[in-house]
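What follows is a set of structures for review.
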Structure P
Amino acid sequence: MSNINDLKLTDDLFEKLDDSEKNAEFIAMESKTFMRDSWNRFKKNKLALFGLIFVTLMILFAIFAPMFSKYSYEMQDLQNRNALPSLEHLFGTDKLGRDIFVRVMYGARISLAIGFASAAINMVIGIIYGGISGYVGGRVDMIMMRTVDVIYSVPGLLYVILILMVFGNNLTSMLIAISITSWVNMARQVRTQVMSLKETEFAMAAKVIGASHSRILLKHLIINAIGPIIVTLTMMVPQAIFTESFLSFLGIGISQPQSSWGVLCSEARGLIHTYPIQIIWPVAAMCLTILSLNFIGDGLGEALDPNNGGMN
């Protein structure tokens with residue numbers, strides 16, 4: 001009887017909540033992945049977002065502008081040489097009557113292709129070389145890093161000039177020349193990240209349960225170092241673009257009639273006192289693209305850092 005009385009007393013003291021009031025104070029937080037949270041932080045960086053939009057537009061114009069224009073990058077009109085910008089020729093014409101806008105957009109194809117392709121090659125070589133060096137360690141690491149020091153001790157421009165002299169001034173030889181030494185910085189970055197991560201708990205746990213060395217390196221260590229790798233990769237693109245433009249400006253890069261930004265600057269250099277506007281367009285395109293890529297690299301560096309502002 002006492003238990004029954006206790007139950008009745010409890011019912012009198014407490015009232016059952018309605019279903020509508022049960023979740024009145026429940027606060028639901030949206031689940032976010034690391035990449036989604038990084039993207040949210042990246043969007044807050046106005047300069048990085050501007051850089052991404054500009055580079056995207058430049059890529060789209062480089063692809064489609066020469067395709068839909070009635071002029072080609074090598075089409076000459078000797079009756080309309082050195083024309084000023086107009087509706088017919090947005091950037092004017094050069095000394096041979098070629099449309100500068102089409103040539104600048106075609107030059108963007110070559111310069112951006114070399115920049116992104118060489119960066120991708122450097123990423124693959126650097127990840128493999130630096131990953132193996134950092135993961136194996138010991139004597140292997142010492143030998144591989146001393147090899148890197150030897151390569152780094154010789155000026156990279158010397159490698160580039162020698163390769164271009166042997167294989168000629170074409171797109172393939174330019175890619176080989178730029179990529180032959182540029183992977184060194186990527187390899188050092190990956191090695192540092194792998195050496196710091198291979199002693200962590202998750203890496204040791206993967207080793208204990210019998211995961212293969214290649215799986216530990218690729219699926220655990222490299223993946224967790226992807227943030228610094230992407231930032232380093234982003235910085236390699238403007239460096240490659242500048243190197244190609246500099247060599248083409250000197251006359252040892254891409255050969256004419258192909259029109260990279262360096263070639264266009266070299267052609268307009270002789271008319272800088274009479275028609276200075278012709279050199280403004282390729283220089284502006286190159287500078288804004290390189291600046292935008294640097295903004296993107298800085299934005300990615302902040303966005304991919306999990307300690308920067310916490311998980312929002």
Structure Q
Amino acid sequence: MRQFFLPVGLLFAIFFAVLLPAGGIFISENNGLKILVFIIFLVSGFQTGGKGIALGRRLVLVFLTAAAISLFLSPLLGLLITRIIPFPQALAIGLIVIAAVPPTLSSGIIITEVSRGNAVLALILTVSLNLLAIFTMPFMLDLCLKAAGPIDIDQNRLFVKMLFLVLLPFAIGKTTRTLSGINRISPNWSYVNSSCVILVVYGSFAVSKNGFSGLGVAEYAMILGSVALLHFLLLAINAQAGKILHLPVADRKALVFVASQKTLPISVAVLTSISVDTGSAVIVCLMFHFFQLFVDSFLAVWLMKRPV
């Protein structure tokens with residue numbers, strides 16, 4: 001039951017971050033989060049094969065649609081929500097960052113499989129959007145954070161950081177797969193990525209757990225309402241886009257789940273690049289991550305025999 005490994009692991013990560021935070025603090029203070037993100041993309045590159053992928057007009061159209069929604073429209077929606085809801089600065093930063101990052105590296109594909117969607121298309125979209133985000137994130141974050149703050153970020157520094165943490169390990173993993181001549185690899189490799197995400201949450205929560213206790217009921221309600229609004233908007237927009245493009249049901253499911261989800265490790269990496277005090281911003285990212293896993297897991301089961 002791979003779909004339950006990540007959410008259950010995340011609950012354990014938070015549990016141990018509260019009771020035994022020393023390990024998580026050690027990870028965060030010794031470049032552990034960067035190393036974990038590096039490993040995630042290294043494994044993702046190794047998992048990505050080149051055979052069976054036909055580059056056609058429909059694939060290009062689906063990719064462009066997913067990129068427009070996930071990487072360009074989504075951060076603008078995050079900015080709009082922070083204008084509608086009276087967010088403190090740190091929480092606004094968190095929502096904009098999670099809205100600007102690319103899709104999750106494992107859960108979107110797994111949930112697509114559970115819904116009996118096109119898992120190959122989900123993989124293609126996941127990989128391509130994560131690589132494209134290297135170039136879109138610095139620009140979109142600079143645009144949206146300046147409008148929300150104004151908050152300045154070093155676009156060049158963030159771009160170089162994403163090249164090192166995303167493109168380089170992915171290229172190494174993909175090259176290793178190609179040179180090894182391996183055609184099929186075990187699906188158990190997904191447990192490696194999920195374990196790295198769990199450790200990222202453990203480290204992030206351990207160093208910011210005081211921020212959780214510093215927020216009141218109103219702030220938590222504000223965060224939950226905003227992440228729910230953002231995710232449901234993305235689900236609805238992607239579902240409508242799939243219908244407009246007249247995609248097969250399986251392809252629509254891949255588009256909906258992949259382009260509506262956001263990756264937690266990269267959002268944490270981005271927050272460490274922002275010069276101002278992000279404080280409780282990571283709380284927004286964590287709550288969005290849990291919310292998308294919870295909602296999409298149930299939605300995938302419901303869609304197993306239903307169209308989008």
Structure R
Amino acid sequence: MEEKYIAPKDAAEILVVKKTTVYDMIKQGRLKAVKIGKQFRIRESDVLALVGDSPQDPGAAGQESLLLCGQDMLLDHLCARVNAAEGYQAVSRSYLGSYNGLFALYQGQANFATAHLWDWETDQYNLPFVPKMLPGMEVQVYHIVNRPIGIYTAPGNPKGITCVEDFAREDVRMVNREKGSGIRVLTDSLFLRAGLSAAEINGYDCIEHSHMAAAAAVARGEADCAVGNERSVLGSREVDFLPLRYEQYDLIVPISELGRPVVQRVLEVLRSDALRMETAALGGYDVTDMGKRLL
């Protein structure tokens with residue numbers, strides 16, 4: 001099969017980071033790129049490997065360098081502040097989604113992870129998954145933000161989509177998220193609660209690897225709807241957003257990691273007024289209780 005090459009801005013959408021972060025990853029050798037004329041191009045498979053199951057090596061350059069799993073771009077701001085305070089690349093990103101990030105944590109392939117996993121039976125986020133996915137592991141959980149989650153539709157919502165039950169209509173086609181992402185867990189859980197099966201839903205197996213990519217598919221007319229966060233479509237005229245709920249985004253830290261100075265720095269930055277104000281200014285985040293310990 002012929003390799004597909006994509007532009008840095010497309011890689012940034014998949015990884016849910018700023019385009020400048022992609023260029024930094026190219027400079028650091030974390031992403032291989034070829035130059036075609038004046039433009040960089042990156043193998044799509046290399047980008048998807050970062051999202052999938054190839055977390056980066058926590059050890060780097062002989063210094064304590066820790067690995068944080070998560071896809072939200074606000075983690076760029078968290079890591080930048082920690083690294084600036086430490087004076088080196090103290091924390092690196094892995095772009096694994098919630099479920100896969102917790103699995104990497106359990107396997108010892110990451111130092112901490114973020115999650116937004118909804119448990120439909122208890123209507124709680126993240127805490128019910130800790131004993132299930134991290135059996136025997138003692139952890140602390142810290143709140144990061146709450147994020148509005150809703151349905152992406154074409155402008156004006158021409159199909160009149162108002163709830164996930166409408167995804168099963170014959171005249172509606174969705175675009176889905178990858179397995180392991182918090183949005184995929186939420187979407188599947190909402191379908192399960194509504195008594196819907198995957199076979200009833202057009203486009204269920206059409207996968208995008210970020211909120212922005214899912215929104216772009218709706219904007220291009222390739223799908224009528226998708227589930228995603230509000231932050232990714234703020235100010236967009238090409239996609240409408242129908243609120244469904246607020247989701248809880250948290251940081252999970254094994255107690256065995258708390259003795260590391262860099263981990264304490266992460267928690268210090270997470271609790272700081274500077275990060276809270278910076279995150280609030282981005283829009284699409286509720287920073288109430290940011291840094292609060294939940295477990």
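What follows draws every value from the coordinates through simple rules; no lab data is involved. These figures come from a predicted structure and were not determined experimentally. Cβ atoms are built from the backbone, for glycine too; each structure is taken alone.
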query = Which structure, out of P, Q, R, was FRET efficiency 1/(1 + (r/R0)^6) of positions 73 and 169 (r between Cβ atoms, R0 = 25 Å, to 0.05) calculated from, if the result is 0.15?
reply = R
note = Value -24500 of helix-only ellipticity at 222 nm (-39500 (n - 2.57) for each DSSP H run of 4 or more, over all residues; to 500) was derived from the coordinates of, among P, Q, R, structure Q
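With distance in nm of label points 7 Å out along Cα→Cβ at positions 137 and 153 coming out at 2.7, pick the structure among P, Q, R it was computed from.
P
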inquiry  = If Cα extents along the principal axes in Å computes to 49, 41, 38, which of P, Q, R did it come from?
reply    = Q
request  = Name the one structure among P, Q, R that FRET efficiency 1/(1 + (r/R0)^6) of positions 89 and 225 (r between Cβ atoms, R0 = 35 Å, to 0.05) of 1.00 was derived from.
outcome  = Q
